[in-house]
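Several structures are given next for inspection.
Bear in mind that the values in this text are calculations on the coordinates, not laboratory data. No experiment lies behind these values; they were computed from the predicted model shown. Cβ atoms are built from the backbone, for glycine too; each structure is taken alone.
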Structure P
């Protein structure tokens, strides 16, 4: 177990280079299983979720290695299902993404129930139902899912919700299925689009990218390719909130502006001073911020992964803010930690928070509950007066590369210690 010790109350300044998107690299690593040729992936973030995905591929006898500072080279020519690292699968929610490509490649897969952050129930029924529509036979037995398909056949699939990982699993299974697959009510998040673009570069035939209807015409073979991961939309939002609440000037580099439309609209509403350039966002010290209402929704709505940082932002705004997140019932756990630090917040129900501000925050000993809550509490510690100790911070390593080093370069006083 690790902890961060933070001395708060300092203004920060400098440039932040945004890393590759966590939620894009994990499905793309899984998708390399669809070819026996070499794939080279650039702009890969060095985070623990990537390390676990790499470990799982290595357990399958993949030839995978870091061939550059942010580059992975992967060849899955001689993989085998016999030695799958079940422990790694169980520790990582993203391991569910191996279902589709392994089924497409081998016609069978045995996978234990994936793990991950505790943010509420995330059943995989949608995945299984969709794969059944493509011809898979599925048996659930004592925490294991056994899938088999002599051949996958294209089908029309209507998802009951805009599930990102279900959309991705169906895409990876369908690209080599016979005939045409249509996914209606598909997720259209930037990382889903990134996976589609990667698969098309491998030789897949996917159309409708960026919409809620994806059309996949199956192909017999996919080839190796080289591909660059998009910048992390959620990391951008995290650094935005850091700059705003600490009244700091930050220059956030390596962005795709169209991925930030609703985030930037919300910043204007709140009264944040910023300047948007071609691939850079400059945040300037902002005061007299306005309270706001926010509801997390599937893309192009406001990202659920940014509701926690924006809840912290609400503690520094004038008036009463309402934040709603209908997606997960356990995502508000961090609010109790903010209240310990001085926030005036009420968890109205598992999906709604009411926050009154502005309120000063004071250093306390607190703990992370999930990846995005952990990042939010780090920012709270940097904002707070005095010393904050955050326990269980290894959770943050799942999605933010060397976060304490990057914050220190901006002038933050933060150090990691082992419990």
Structure Q
């Protein structure tokens, strides 16, 4: 006799809650990276999502907001979104979930009381506390050698944290080649904007140098909706003649995050980016042209999700991952996760946090786990209706694959 639907749902919830996660894409840093490590309630409240939401209510000039101190910005966001209006957005709800999971009272309307809790904490100890509370085994950072501050941390030998993996970010290299070429020359790489001489071999040397320095688990780039490949531009040439050869030689996946429209409203700074629908042909072309390369792909537009699933059915060297950025909302996570399971089975990475503030791991994974568990429970209930009995051991195996093992299996393939 099979399990009841309620029993199946309880097993799925337990399995997903208990599974330790590999969070494959974040913007987090350990405390040894100094100001790059963002944490605490003021950072939570001034996350760029909440800033954009706040400034929809206010007539103040953008420059006036940026002239405020971090604490003053946090006070303004808190007053606008939490006191003068109910905090119903996912970003606001996330702050309250985080406070509650840390043992604070989400009903408390006094931001200074919450600040007092964080002021007593040691950053290094707090990192592990948050990871454990979120039941996250490890995270993958976003590491940009073209960022002067971060680059210096690596050159100075900043202490590595065993639960923080690296990813080599290539946005400047691939999206701003002339800028990148100038910097590479200054670092001793013989490259030229026109690709003459040893430019491509030296670019490959740069990639291998930094993959080794970081022990990076993959290379990654955020791409615009207009991204095309093949194409007669610098980015296309660099991908074909530098990035892909290094990816194949080193066995590192190449992650493409496609669909970001940069700085549509520059006054919002980090919150200024938007989303655009992308073509699927570049992904298809790359997967077909380079069958020995491994591609991690996520796309920003909701309209691209079905076509991405279809493409993944055709190419085993393509791993679909996460509900990125503007898709990281409960209704969309549920819809996309359900569709992916229906089309690709369990051969996906359903989510990553994209967290910029350490504490966000708590709410992003608490919220996502709940959705993933319910979608899985529905799928197991569908199986039970056919007469196929699923054991709790099998459900735990599946949860581990989705939330951790699929990434490492793809990485090591």
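Between P, Q, which one scores greatest on Kirkwood radius over Cα pairs in Å? Write out the running numbers ahead of the final one.
On the way: P: 22.0; Q: 22.6.
Checked P, Q; max of Kirkwood radius over Cα pairs in Å sits with Q.
Work out distance in nm of label points 7 Å out along Cα→Cβ at positions 146 and 282 for each of structures P, Q, then name the structure with the largest result.
Working: P: 6.3; Q: 1.4.
That would be structure P.
Work out which structure the value 1.6 belongs to, where distance in nm of label points 7 Å out along Cα→Cβ at positions 234 and 330 was derived from one of P, Q. Please report the intermediate quantities before stating the final value.
Details: P: 1.6; Q: 4.5.
Checking each candidate, the match is P.
When mean projected area of the Cα convex hull in nm², for residues 26-137 alone is calculated, the result is 7.1; to which of the structures P, Q does this value belong?
Values: P: 7.1; Q: 7.4.
The value was obtained from structure P.
Taking distance in nm of label points 7 Å out along Cα→Cβ at positions 50 and 322 as the criterion, which structure among P, Q has the greatest value?
P
Taking -8500 as the value of helix-only ellipticity at 222 nm (-39500 (n - 2.57) for each DSSP H run of 4 or more, over all residues; to 500) derived from one of the structures shown (P, Q), identify that structure.
Values: P: -8500; Q: -14500.
The read-out comes from structure P.
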